[in-house]
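Once you scroll down, you'll see the structures, which are given as structure tokens.
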Structure P
Amino acid sequence: MTLDLRAVLAARNVDVALEVGPAETVAVLGPNGAGKSSIVQMLAGLLKPDSGHATLDGRSLFKLSPGTAWQPPHGRGMGVLAQEPLLFPHLTVLENVAFGPRSRGASKAESRDSARHWLAEVDATALARRLPAQLSGGQAQRVALARALATDPDLLLLDEPMAALDVNTAPFLRSLLKRVLAGRRAIIVTHDVLDALMLADRIIVMEGGRIVESGPSATVLAHPRSAFAASLAGLNVLPGILEGSSLITSDGVQVAGRPAGTLAATGPCAETPRTSGGLEGLAAFPPSSVSVFMAPPLGSPRNCFPVGITALEPQGGHIRVRAGSLAADVSPAAVAELGLLPGSEVFFVVKAAEVVLYPA
């Protein structure tokens, strides 16, 4: 059985359709305002869409237009973990975790036994007698996770659970989530590509309230089909029309690369208008494969893009030179030698062997 969601929320320009398998973790990624958290809120019963339906293992969570059927949040069988732990401040850690089972009809003793079990699962047994005010951010988030799991939810919803944690605490919680999510059905909203790679079986990318990309985590990041997925994967991606061993962009720029077939790659250093009637595709290449020149290089480089620098950013031991949607990683010495500054007009040069062409 699966989770099936179809929903439209006009106020947030959200129109989504997705399914989640019985033991599948799906990561939802996208820029701010893409509609990621709206999915969690609609499934949790905290936000009512204008139309659509949601079923979980054949059980209706809501059905709207025509007719109205709405299951309240407490009757949906969901476990929710948000950015903030939202623990009850007047209850001890043990009582916080026991609250869920107790509210579902378990006895006081059964609820506490369940709470102790899940506190042990998240390595928080020693915190049982503390109040939330006595916990660090990472400790509180572990307790919140135990509380979410203590009700044995049919679906676990995680809305950027590590966004408020420091860089030292997040890796521990990520490893913990990897263990407790095994064999569970979950949706995790995140901005962190590492969360998607470590925790998710599948990635969904949202832009403008729509799902624009979906697939296995490794596949989406290896061959991104959206600007946001490309930025997560750290790749430059250009859309266009595939013509043999080249891709022609909407501006008429020819990008030479190596497609799935055995086609030769050719391409000039200037814009070449072409008529397009081929297959829509994408050209992808890493910033590390881009060389920066102040003038068109001699010879016949396969791909040469005249660009204007928009920003310079530190990137590990390199400097990322941004030029609109494109980026190049160069050494600090090269930046100094070339005198690169925002506003400089330069040429990005990429070997055809470094560019991968694939259908959109």
Structure Q
Amino acid sequence: MPVPFRLAINGYGRIGRCVLRALHTAPGRPQLAVTAINEPADLASMAYLTEYDSTHGRFPGCVVTGERQLVIADHPIRVTHARGPEEVDWQDIDLVIDCSGVYGRRAELERFLRAGCPGLLLSHPGFSAEDVDATVIYGVNQEVLRGSERLLSAGSCTTNAVVPVLALLAENFGIEQAQLTTLHSVMNDQPLIDGYHHTDLRRTRSAMQSIIPVSTGLSRGVERLLPDLQGRVHAKAIRVPTLNVSAIDLNLITRKPVTAADVNQLLQAAAVGGLRGLLAYSEAAHASIDFNHDPHSAIIDASQTRVSGGHLLNLFIWFDNEWGFANRLLDVAQHWLLQRSQTGT
């Protein structure tokens, strides 16, 4: 077997730890290995939060620490605690996955490249389309990669959940207008109790006591990836007091007349066909907890599909905003690295 591509994780928070866990526990990616982590937190805390996770359970393998190392299931991982990309030597790494959420503008991202990083994959959107060489939603547009790119974004958990569905509906039925409401689990920019945590006053309120509207750039992200929908997509986001698993309430006006059966049939076929492993379909009576630790980008709750007047379509889409997205980051990383190896870049 060839030597795996060497990944580094910059920022070992919720998504960073899920990326590492997914690589060790989900089959099918022998070409990848995490060999370095950069995280300001201390090594003992990193090991503890790797082994014990309130959302995804205990890590199934052995987790120990060494001299500036995490040893995960007998695999040593070099650990640094730098606060800037220039303080890390990235030259023995094939790809850095940035899960810090700190960097988004091209001038900031290029700091990694100047420090020897051969390629950087963001776990969040760039601030603008020009800040990255491409934004890749796996299952939709990974074929745009040529291997020569240096800066990529894998979008967000919500774009990964909704863009494949919108692309499918636009191709088959046409979309005149779309309105998306994301019901998203709490995030670490919210306090447990009221406090001075954010300039958005709503985000100063206790995350676990209220349903809280927040701002979102989801519509811009969708339009970047599906330019034919420019000006037709509107979005809002609401944080809900759950730890994990989110949903999208999608309303759209189709060009062609449709029925709920038409739509469900299309989505069910995609789930076992071209989007297998990325899109799932269910007609069962679900609650959000059913999809904790689900690796799909999106799960269609077909019991909730509604059509009014033949053109006003409502869909309900579940997604694990941590585990599903971590798996897509690894899919993009693997595809990109294979492209680079084939082109010699």
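Read-outs: derived from the displayed coordinates by stated rules, not from any lab. Please read these numbers as outputs of a predicted model, since none were measured by experiment. Cβ atoms are built from the backbone, for glycine too; each structure is taken alone.
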For distance in nm of label points 7 Å out along Cα→Cβ at positions 298 and 314, which structure out of P, Q has the highest calculated value? P
A value of -0.61, -1.01, -1.32 was computed for log10 I(q)/I(0) by the Debye sum over Cα atoms at q = 0.13, 0.18, 0.22 Å⁻¹, for residues 98-225 alone; which of P, Q is the source structure? P
Volume of the Cα convex hull per residue in Å³, for residues 242-329 alone from the coordinates reads 98; which among P, Q: Q
Looking just at Rg/Rh (Cα atoms, Kirkwood Rh), which of the labels P, Q belongs to the structure with the highest value? P
